[in-house]
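The following blocks contain the structures, represented as structure tokens.
Since every read-out is calculated from the coordinates, none of them should be taken as a lab result. Fair warning: this is a prediction, and the values are worked out from it, not measured in the lab. Cβ atoms are built from the backbone, for glycine too; each structure is taken alone.
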Structure I
Amino acid sequence: MTETNDPSADNAPQAGLQGTPLAGQHALVTGATRGIGAAIADKLGRLGADLTLIGRDRNMLDERAGRLAGAHGVKVHVETADVSDSASIGKAFESAVAANGSITILVNNAGSGKSAPFHKMERALWDSMIAVNLTGTFICTQAVLSGMLDAGYGRIINVASTAGLIGYGYVSAYCAAKHAVIGLTRSLALETAKKGVTVNAVCPGYTKTDLVRDTIDNIVQKTGRTVEDATAELAASNPQGRLVQPWEVAETVAWLALPASASITGQAIPIAGGEVM
């Protein structure tokens with residue numbers, strides 16, 4: 001028999017009943033009220049994890065929490081917080097731990113995407129893209145990492161983008177931030193490789209969310225094309241010829257969150273129908 005020295009296996013929380021392998025775990029999801037974040041929270045709750053949902057709209061958070069608690073029978077805590085504000089996140093995460101125990105799964109999903117030609121980009125747009133997409137990931141990860149290291153177990157999953165793997169025109173600030181998130185993912189994965197904590201990124205292509213809907217509206221407004229033509233233009237970047245669905249991203253995140261994914265770390269996984277190979 002091969003001897004193992006895998007702290008992630010040794011310290012993994014006890015698995016729940018069949019179908020609820022994340023029972024007894026506490027998953028915190030940022031940007032959890034809609035789109036990809038909402039789909040991720042739903043999937044992790046379905047697998048038995050107690051949840052903390054972070055967002056800016058309290059009414060939407062409360063509505064989402066009620067649905068998830070009722071559907072999956074798990075505890076759901078909510079906090080309003082700005083991921084780019086250290087003090088705000090510090091208080092929110094402390095309350096989350098008091099409500100649901102130590103955070104074993106962190107999904108850094110909160111993000112924002114805005115476009116502008118580089119030579120016309122205002123500094124405020126650049127700063128906001130870096131703050132939400134990169135600095136928010138840094139702040140939230142720092143807030144949970146010490147607890148995960150002490151426990152010898154944790155799953156950190158960053159929702160990046162194909163924009164973190166390749167370039168797209170007119171979204172240079174967003175691309176820069178998402179490339180940096182992937183660099184952070186890889187670096188931190190090396191630091192935690194022997195400590196039971198995995199760090200990975202998922203990289204969706206154009207996904208059917210409010211963010212992409214805003215992009216489509218922007219194309220329509222600036223070019224006069226129809227919504228159908230603008231949608232088709234975005235979908236054409238995917239060799240499957242379609243937009244990704246939020247639940248598809250959630251399924252990959254859930255797999256990375258499982259104790260059984262202990263050997264997967266430092267990866268940036270495209271979910272884009274073959275756009276990035």
Structure II
Amino acid sequence: MNYDAIVVDRPATHVGRITLNRPEKRNAISGQLRSELFDALHRHDDDPEVRVTIIRGAGPCFSSGYDLGSSLWDDKPAWSADGDGKWSRHVSEGWFGVWDLAKPVIAQVHGYALAGGTELMAACDLAYCADDTQIGYPVTRIISPPDMQFHPYFVGIRHAMELLLTGRSIDGAEAARMGLVNRAYPAADLEAEVLGIASEVARVAPDLQQINKRSVHRAMDIMGIRAAIRAGSDLQALAGHQRSVQRFTANALESMKSTNKE
């Protein structure tokens with residue numbers, strides 16, 4: 001299968017790998033990229049030669065977030081009901097689909113993962129990063145809470161509050177201490193370490209591994225993670241009606257118009 005926004009390869013026995021391949025856009029997540037990513041993951045789920053998939057980014061970073069310079073609804077991978085919260089409901093359902101795959105998915109994060117890039121990372125079953133990686137959701141300072149509000153379940157109430165109320169980024173070492181990722185490694189060692197972990201995961205037969213994976217996700221479902229994220233879509237939409245956000249959006253649009261005229 002030929003893709004434009006991703007590259008797919010097999011770096012080790014039973015290990016599939018998907019590389020986000022928009023380095024000139026810092027791997028910004030477009031509708032096309034999501035559609036191709038989900039298609040490749042579904043193909044891996046059906047492929048008996050693949051037991052685990054690694055997702056990484058080409059160029060200087062994992063992902064800078066959603067591609068705000070594109071029409072994000074082009075090539076959208078799934079339908080979403082119209083009305084407030086349409087966007088966040090849509091992307092969250094897509095990330096839930098990664099949780100629902102039979103086979104494990106591993107995020108290999110370097111450079112930085114921001115906003116929607118952190119959502120993609122959170123959608124993966126395991127996440128490993130370079131210790132100097134920068135991970136954050138700066139959008140909370142000016143527009144809204146995250147589209148996919150996974151933070152309380154991943155890092156607990158205190159860390160979640162700090163991350164969302166400040167919008168600051170943390171490095172890979174701190175992300176590992178918080179539990180936002182599994183482990184952080186020196187950047188030069190990251191790829192080899194992730195391949196080693198993926199090969200270890202791949203030694204377990206897929207029929208059993210899907211039950212191992214599902215047991216964790218079912219426990220998280222019982223703890224309310226999906227219900228909370230879906231409720232968060234309403235809050236994300238509500239943010240767009242706040243005066244400060246509307247002023248920021250209006251000023252940003254006016255600035256863009258002035259720049260285009262020049």
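Observations on the model:
- Here FRET efficiency 1/(1 + (r/R0)^6) of positions 46 and 254 (r between Cβ atoms, R0 = 25 Å, to 0.05) was derived from just one of the structures I, II, and that gives 0.00; the source is II.
- Which of I, II yields 1.6 [distance in nm of label points 7 Å out along Cα→Cβ at positions 86 and 110, calculated]: I
- Once distance in nm of label points 7 Å out along Cα→Cβ at positions 134 and 158 is computed for every structure in I, II, the highest value turns out to be that of II.
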